[in-house]
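Dropping the structures in below, format is structure tokens.
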Structure I
Amino acid sequence: MIMVDTSVWIDYFNGVENAGTILLDQYLVNDLVVTGDIILAEILQGFRSDRDFSLAKEALLRLDCFDMIGKEIAIASAENFRLLRKKGVTIRKTTDMIIATFCMLNNLPLLFNDRDFLPIADHLGLVPAADPHGYYAAE
């Protein structure tokens, strides 16, 4: 199983072809993708049309969906944020810290297209579902 971050889903639903969306397609075909409540909310809030919202919701609800936030994850996310900050790294979005922490605590690789996850992988052991450094090298 792999978790897919909102950053990849946005590209996927917008028809962008890149390393992340190609991998997502492969993982979906092999029934390896799971999602989480926070990711589901982030994805669905971005749709402007009711039709696109409904189609995306229907597709995403077919995936196993985890409750990603609770007291344990909230505290662990804060601890992880503080560890990174002590190293001079500040993660911009709380949701990214929660998603990464959930994945780390549940041994789930994360497929992402968001640079904020790189220091989490480098310093805290988040397992990327693809080589993130190679992915960003072309930028």
Structure II
Amino acid sequence: MIDVTAAIIKKDGLILIAQRNKADKLADLWEFPGGKIEEGETPQKCLQRELVEEFGIETEIGDFFGESIYQYEHGTVRLLVYWVIWRKGQLIPKVHAQVKWALPEGLKDYPFAPADIPLVAKLVNRIANEKH
């Protein structure tokens, strides 16, 4: 099992999503930003480290949002997703093809990595229910 973290970062009602680059196993698919947990690292510390490494931003890790387990050809991934607050730093993608700030209801229009798909659905439903 490969443990991976991901961030849901909201700004002005939009959600940050990132597109994997062409050299990655899941090339061109979209994801919530994050990365693999290293030995001895908590999911929260992993997520803070990954967001610095991949985007140059400092963050505060909030509440746990959800988990998704998906069996890829290269192994089983357990994706742990957290609400994250962007505290400082300029967002500069260093490993992704591109990033976007997307409307929550528009997330379904992006081809997400399979492990992210159930969490995208959960997020869209949660935000839709908050508006009612």
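Coordinate-derived values only; no laboratory data. Since the structure is predicted, the reported quantities are computational estimates derived from the model, not experimental observations. Cβ atoms are built from the backbone, for glycine too; each structure is taken alone.
From I, II, which structure was distance in nm of label points 7 Å out along Cα→Cβ at positions 38 and 102 = 2.9 calculated on? It must be structure II, since only it matches. From which structure (I, II) was helix-only ellipticity at 222 nm (-39500 (n - 2.57) for each DSSP H run of 4 or more, over all residues; to 500) calculated, if the value obtained is -17000? Structure I accounts for this read-out.
Suppose you compute mean count of other Cβ atoms within 10 Å over residues 30-37 for every structure in I, II: which one lands on 16.6? Structure of origin is I. Given 29, 15, 9 as the derived value for semi-axes √(5λ) of the Cα gyration tensor in Å, for residues 46-109 alone, which of the supplied structures I, II does it correspond to? Considering all the candidates, the number was obtained from I.
Here Cα Rg over 2.2 N^0.38 Å was derived from just one of the structures I, II, and that gives 1.02; the source is I.
Suppose you compute distance in nm of label points 7 Å out along Cα→Cβ at positions 22 and 54 for every structure in I, II: which one lands on 2.1? Source structure: II.
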